[in-house]
Structure I
Amino acid sequence: MFWLQPFIAAFTGWFTTWIAIKMLFHPRNPVRFMGITIQGVFPKRQALVADKIGHMVASELIHFDDIASRINDPEELKKLTPVIEQHLDDFLKVKLKEKLPVIAMFVTGSTLDKIKEGMLEEINILLPDLISRYTDSLSQKIDIRKMVTEKVARFSSDKLEQILEAVMKKEFAFLEIIGGVLGFVIGLIQMGLTLI
């Protein structure tokens, strides 16, 4: 039994580390045991974790101003021009005849092209201002911190555990091994002290 001390300590170190990792997520609901309430760290602190993640994302990772500047980027707006042009073509060559047949009889080829060109110029002037106003209005309505906080708070503990285990599986296994190795070393030290 004396020579088994390092192996027993190694098992104890591994097992306590394994239990500690499991207790990050389990038990999901509070359990009373000998007058003490036990609950997994993440399920117990999920609301606090959600708030901290929401704050971090909103203050460090995603700013609405960044989103707005990407939407207002002139290069991005240029990508809309073919869609707008196609819509104007459709309106001037097809729908104008349906809605205003008398005008359509007098407005033909080169005049339609000039009308389209003028409309495109006006739209290109209007569009950045319109989108800027729209993003300003959205920035008042969209609270990134609140959105992220609510989504993380609604995450099921099962889903959170799956995500963390998928990301940190090797790290968790490494911690368990370290627990076993440290337990073995402590067992050797205890054995050595007993022999002295």
Structure II
Amino acid sequence: MAPRRYLYAMILDPAACQPIIELTRAWVEKAVIGLNLCPFAKAVQAKGQVRYAVSNAGDSEALAADLQAELLALAAADPAQIDTTLLIHPGVLQDFLDYNDFLDLADACLEALELDGIIQIASFHPHYQFAGTGPDDIENYTNRSPHPILHLLREDSIERAVAAFPDASDIYERNMETLRRLGAAGWQELHLSPAN
């Protein structure tokens, strides 16, 4: 029996979720995998082990509740079925500074659930900006996604992937060089922004 290609959490109405999931999946395939920004992503995507969860949260409190539910679901799931979760939250934390502040609450949620050291949270946002960069610097695009996303990753999976990839410490610098070569115009050609 072939593995399920994609796993979805339809917290919103399924019809409303589908364009959000499709755009996020296109970003994973075209940018994260296509530009090789994360050499570990291809295998879990190909095996259908990525859960795409869309939150209908309209405030940080509701998002924290959805995050808690997704953390518990990932911790309880068989890694062969769900290895990682993308919690997409298009209705809250559109401002990057607010999003960045929420990451402290996300880490506190991990600790409260006693999942720190078991799961970690990576951050992606349409307006992601690394410290010391300008808002339009191309390097920021390594972490720019169509919608705000909390990426929930199993620590065991990360350790196995890093062990299998001898130059894991070079990924960050390689990604910066990839984005510099691509440039803003090349990024725009990927068509990874939500329709207005």
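One of I, II was used to compute semi-axes √(5λ) of the Cα gyration tensor in Å, and the result was 70, 18, 15. Which label is that? The partial results should precede the final answer.
Details: I: 70, 18, 15; II: 23, 20, 18.
Corresponding structure: I.
The value 12.8 for mean count of other Cβ atoms within 10 Å over residues 115-122 was derived from one model only; which of I, II is it?
I
Quick check on the output: 0.95 is FRET efficiency 1/(1 + (r/R0)^6) of positions 131 and 171 (r between Cβ atoms, R0 = 30 Å, to 0.05), derived from one of I, II. Which one produced it? Numbers along the way, then the final one.
Numbers: I: 0.10; II: 0.95.
Label of the source structure: II.
State the single structure among I, II that was used to calculate helix-only ellipticity at 222 nm (-39500 (n - 2.57) for each DSSP H run of 4 or more, over all residues; to 500), giving -25000. Before the final figure, lay out the partial values.
Values: I: -25000; II: -13500.
Traced to structure I.
So FRET efficiency 1/(1 + (r/R0)^6) of positions 27 and 91 (r between Cβ atoms, R0 = 25 Å, to 0.05), computed for just one structure, reads 0.90; which one of I, II is that? Can you show the working numbers first?
Values: I: 0.00; II: 0.90.
So the calculation was done on II.
Out of I, II, choose the structure whose coordinates give relative contact order in percent (Cα under 8 Å, 6 or more apart) equal to 22 when calculated. If you can, show how the numbers build up before the last one.
Numbers: I: 50; II: 22.
Checking each candidate, the match is II.
Rank structures I, II by distance in nm of label points 7 Å out along Cα→Cβ at positions 99 and 179 and report only the one at the top, that is, the highest.
Numbers: I: 7.0; II: 1.2.
For this comparison of distance in nm of label points 7 Å out along Cα→Cβ at positions 99 and 179, the top structure is I.
Upon calculation of FRET efficiency 1/(1 + (r/R0)^6) of positions 75 and 163 (r between Cβ atoms, R0 = 25 Å, to 0.05) from the atomic coordinates, which of the structures I, II produces 0.10? Let's see the in-between values first.
Numbers: I: 0.10; II: 0.70.
So the calculation was done on I.
Throughout, read-outs are computed from the coordinates displayed, never taken from laboratory work. Everything numeric in this text was worked out from a predicted model, so none of it was measured. Cβ atoms are built from the backbone, for glycine too; each structure is taken alone.
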